[in-house]
Structure P
Amino acid sequence: MAITAFSGAAALTSLSVLFVMLGTINPYHRPEVPSLGALAVIFVATYVVSETHDIEFGLDALRFTLIEGALAIIRILPPAFVLLTAMLLRTSFRKRPEDPLLALLESESG
């Protein structure tokens, strides 16, 4: 189900944001608002998944949400790699335009 995959991916991304906030704490850093926003996204995503799949809202729903998010991201990777490969091949085989500055440099050196 698409809503489950989206909610899981949002929760997994928000969990990553929380880990980054935890890892970058310093005296000049104010992580309260981004951390509360990430927690809110995790709670809303877990609630949506628990209501969609008739699971009690709690750790089981959170685990199910994060697993669905990881699986959704894994399902997206092969098409993303195909698209990236096509873009890199197109860039690699494209002929670069002639640069007048390089021609001037070659004429001065020889």
Structure Q
Amino acid sequence: MSNETKLTTYNTFTFKTEAEMLLHIKYWEDEGEKVFKILKNKGCTRFCYSRIWNKKGTYKTSVLYEYENSKAFSDCQAELAKMRNKVVKDLKSIDVVIEASRNIVLQDLI
């Protein structure tokens, strides 16, 4: 893989209750811009936090991170690892299942 290959991370968060999901949404409304600012300095080009709405009876959100290249991905993963303890502490009451995927961008039409 070339160092110039664009990479993305896509995480899906599944919550047991709507209240847990709403707390998670509120957290990212408050913290998302701060997190992106830090990651942007490391080569993250996009942060998109979304609510999944087409799965009736479930409570899900997702986040998409896009990175300039493999170095940016590695640098951002290191930053996210540093932030993890704060997020876990702040959201300790939430029981969430996280499904993470790492992706190589093959085609990106805008």
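Since every read-out is calculated from the coordinates, none of them should be taken as a lab result. What you are looking at is a predicted structure, and each value in this text was computed from that prediction instead of being measured. Cβ atoms are built from the backbone, for glycine too; each structure is taken alone.
If you rank structures P, Q by FRET efficiency 1/(1 + (r/R0)^6) of positions 10 and 98 (r between Cβ atoms, R0 = 25 Å, to 0.05), which sits at the top with the largest value?
Structure Q comes out on top.
Given 0.45 as the derived value for FRET efficiency 1/(1 + (r/R0)^6) of positions 34 and 74 (r between Cβ atoms, R0 = 25 Å, to 0.05), which of the supplied structures P, Q does it correspond to?
Label of the source structure: P.
One of P, Q was used to compute helix-only ellipticity at 222 nm (-39500 (n - 2.57) for each DSSP H run of 4 or more, over all residues; to 500), and the result was -28000. Which label is that?
Answer for the origin of the read-out: P.
If we compute mean count of other Cβ atoms within 10 Å over residues 18-25 for structures P, Q, which one ends up with the highest value?
The maximum falls on structure Q.
Figure out for me which of the structures P, Q the number 46 belongs to, where relative contact order in percent (Cα under 8 Å, 6 or more apart) was derived from the coordinates.
Q
Kindly point out which one of P, Q the value 2, 11, 20, 24, 19, 13, 8, 3, 0 was derived from, the read-out being P(r) over Cα pairs in 5 Å bins from 0, in percent.
Answer by label: Q.
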